[in-house]
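These are the structures, in structure tokens.
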Structure I
Amino acid sequence: MLAQGGTDFCRSLVRADLVDEYRLVVLPVALGVGDGIFSGLPDELDLELVSSTVFEGGAKADVYRPRR
């Protein structure tokens, strides 16, 4: 299942340990300030990088899985 939503929704899934895989896309732009999906969590996440792809134009897609 793919879940999309705002930072509060994402953090609630992380806190409940309901995320099996993180697919993060990093774009080469600076947008200013804001809340991150991992900020304010009670503990650090132990994630394993599964794959990483860099696209022409500078975007990067990373896939992480929690180590359990």
Structure II
Amino acid sequence: MAVASFLLGLPGLLVLNLVLGPTAIVLALMALAQGTSRRGRALLGFALGVADLVIMVALIIADHGVIWSFD
């Protein structure tokens, strides 16, 4: 789960922030709760998940609204 968290958080910086960010955070927290031997990778996945959400919020604020639409 720690590796999956990292691998989902990394592309989340560029695409699908809303989906990949929270998924990376949840997987990292689950890995840490289970006492993974890859603690550093889980923490990095957690940080990337948080960064995904921060980037998404920053882009929304900079664009004065959502930058994607289904119209």
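No lab work stands behind these numbers, since they all come straight from the coordinates. Owing to the predicted nature of the structure, the values given are computational and were not obtained by experimental measurement.
Supply the structure label, taken from I, II, corresponding to semi-axes √(5λ) of the Cα gyration tensor in Å with the calculated value 21, 17, 11. The structure behind it is I.
Hey, helix-only ellipticity at 222 nm (-39500 (n - 2.57) for each DSSP H run of 4 or more, over all residues; to 500) derived from one of I, II reads -3500; which structure? It must be structure I, since only it matches.
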